[in-house]
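These notes open a run of structures that come right after.
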Structure P
Amino acid sequence: MKTKITRFSIALFILALAAPCVTAQDFGFILNQQFIMADDDYYFYSPVGIPWFSAPLGEKAETFLSAGIGAEYDDNEWKALVEIYRFELSLRPTPNFGLVFGRQNFNDGLGLAMTGLFDGISIDANIGGGQLSAGILYTGLLYKKTALITFTPRSKDIDNYNETDGYYKYFASRRIVAGINWEKTSIFDSQANFWLSGINQVDLNDFNDARTHSQYLVAKLFTPLGGIFNLDFGGILELLEEKETKDDTDLRLAVAASLDLYMLFNGKLPGLLSLGGRFSTGRWNDKMAAYAPISGVSQGRVLRPNLSGIALVQADYAARLHKTLFMDFFAAYLFRTDTESFKPTDIDSNSDSPLLGGELFLELSWAPLSDLFFTAGGGVFFPQLGKAFSDNAQIKYRLELTAGISF
């Protein structure tokens, strides 16, 4: 399978170079470099070339292809990296109905259950004054470090994510997902928008008879409050099915929620301030489980736990300092809602405190040209502001540098 992906990426690159020979087509190439340094002597560096190619196929269809070809330094070793980003064929037989085949973006209405790239087929349609989208999608051919299908420790997904041999050396956990989204704009003749999503996930991994399935009901509302204020809030109800054997199934409920208040500032220093929070249940008893998203969604910028047994309050201020310079300042305080879901090595095993600590992160982005950008960000997490880490836990830090140029 890995050989097939490599051949496909090479063919994709050749198609991109040959694109000028065909009218009405477009192509490009992006060179991207990313460097990350964090506590515990962690270093990551990845130079990647990204060719992309798009073309209409008649008046009612088009195709888009993109891939990453490069290398990455991770876990103290270099390795070649080939990843298909998007590979989709879009058909629109009527203005109100479309189909997409291939690797494509698909998100739930809140973005906290599933988000990112998936393989499969999806449709979208304008129905009853709203936008309906639905898809049947597969995760098992995605690159595991991008897909972040890490579900729960009991499902073995985290063990697979750390696997260095066999199928899971490259590919993500095997799960099939059926999702449906409905978006209604201008509800009740106002400027408020409403999203409703239903998702069913089936575990296809081969762990004898053990399986972890899940279903989600997602709702979100975005509404202006007048003036410079906007409110965005929503919630998720999850049913988690954990099977140890064919005849032994544990059914538990889980909940997640988010709330954000946005304030938009104009004038000489335009910016956006958001104040909000995230919450997810932990494993509290036999009826209530730790919330388990399909896609790993990191919370915070430095500590970065998955949204499972985690809650936080946060503030984010983004401003345009100059026509080419942008700033983003992020602050958060993180909590745990159980003592089982999040267990870093320096956590205090004797503490049952929900207080993890606070963090700060500052990021600057500079785009001197439309096809050239640089981003530098760094932050620190203070475990001593909480009571869950051990007394000798060190301040955690994270530094990120990214540079890109497009041709």
Structure Q
Amino acid sequence: MKPETRHSLVLMFGTGMTAILGLIYTIYAARVLGPEAYAVFGTAVSLVMMCQLALGPINETITKFSAQYAGEANLGKVRTLAHEVGKRIAAAGLVGLLVALLLTKPLAGFLHFDNYGPLFAAYAMTYLTILISVGRGVLRGVQRFGAYNGNILTEAFTRLLAGFALLTALGSVTSALTAYIVALVVTLALSIRQLRAVWHGHERQTLDGRAVRRFTLPIFATMLTYAVFQNLDMILVKHYFLAEEAGIYGAAFALARAMATIVTPFSTLLVPLLTTLRAQGKPVAGPFLRVAGYFCLLALFVLSIFGVFPGQIMKLFTPDYAEASSLLLPLSVVRLLGFLSFLLVLAGAAVNRFTFLWAFVPGLLLEVVVLYLCHDTLRDVIFAIMIVQGITLAAMIALAIAMLRTKRMNPAS
């Protein structure tokens, strides 16, 4: 069995179980809160996810260089990398929290939030997540995917238990979001223990910080673009549409985001896999195509279920969300297009090629303009972003073909 196949199966189990636990909690929150309050909940979660994805370069950078150092048998450098990056993002995150607090009032007004509680919870969730991203980046880089599964499953299971308790007792949006905070605190404690096990017996070693910094700027541009691509529609729907309509869109959006569950094992694997192969002088195109193929097969399976049983699936949320059934399949197709683009960007990043940004960033700018012009109905929103995402993916595939023809993806280049 090829390494990418074996690791994919391990990660599919972990991320699949995580998704199931997350979906159970999402459905429970939707049933307890109702469409209008759920619109606030869904928008707050989308804000957090957008920030998490935008800050994803922290995880991707640690993953890439942890893989490189582990391949060189220098776990002391991995320890230094995690310590230095962790210290810096903890301090920078506190500054970011202060800035976010100053923006609370205008942001709440833009999103039509009645109180600041959901935003305060979102800020805490974002800060804790970036701290946890250090440990998860190391686990990915050294390819301890069993420990990585334990980490993400701990978060999902703790969130589910805390969420049931808090929502049952309080039934508010802020209490539903507080469950995420509880889970993140527990997972952060676990991450510290896991990291100690990774570099046990290895002292810190000096490393070349310049190489890390050179990689950071383009990967930040990549992840920021991806973050906005994946969450912009939900945020703008909350701004432009009535609360009940936004709640219906949010329900379909939450289920369509199940596509993220499918892409997660492959996006988690891609950077350390291709980085290691390139360092060993082996070709990367074949392994990338296999990973992307596995993702497409699973995605088509999920799309077929969403296409055949949309009404039955949306009934999980209660009849209040029945109108969302017609949005589920097209919104899921949108997510699929975005995830395929993201896999291409990650493949380029793994071999230090950021050519794909020339299509990715303009694609986002085009989506902003199109959504500003076309948002009369929820279906208009979905159709507009589907066209933009399709154009963006086509442009990136053309770039990939050009790169292969010129052998720019060759590990020796």
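Determine which structure produced the value 67, 62, 57 for Cα extents along the principal axes in Å, calculated from the coordinates; the candidates are P, Q. Going through each structure in turn, the value belongs to P.
If relative contact order in percent (Cα under 8 Å, 6 or more apart) is computed to be 24, which of P, Q is the source? Answer by label: Q.
Comparing distance in nm of label points 7 Å out along Cα→Cβ at positions 272 and 376 across structures P, Q, the highest figure is found for Q. Consider the structures P, Q: one of them gives -29500 for helix-only ellipticity at 222 nm (-39500 (n - 2.57) for each DSSP H run of 4 or more, over all residues; to 500) as calculated from the coordinates. Say which. Corresponding structure: Q.
Matching task: 2.0 is the computed value of distance in nm of label points 7 Å out along Cα→Cβ at positions 240 and 312. Pick the structure from P, Q. The correct label is P. When distance in nm of label points 7 Å out along Cα→Cβ at positions 112 and 168 is calculated for each of structures P, Q, structure Q gives the greatest result.
Quick note: the coordinates plus some simple rules give every number you see, no bench work behind them. Predicted, not measured: the structure shown is a model, and the values here were computed from it. Cβ atoms are built from the backbone, for glycine too; each structure is taken alone.
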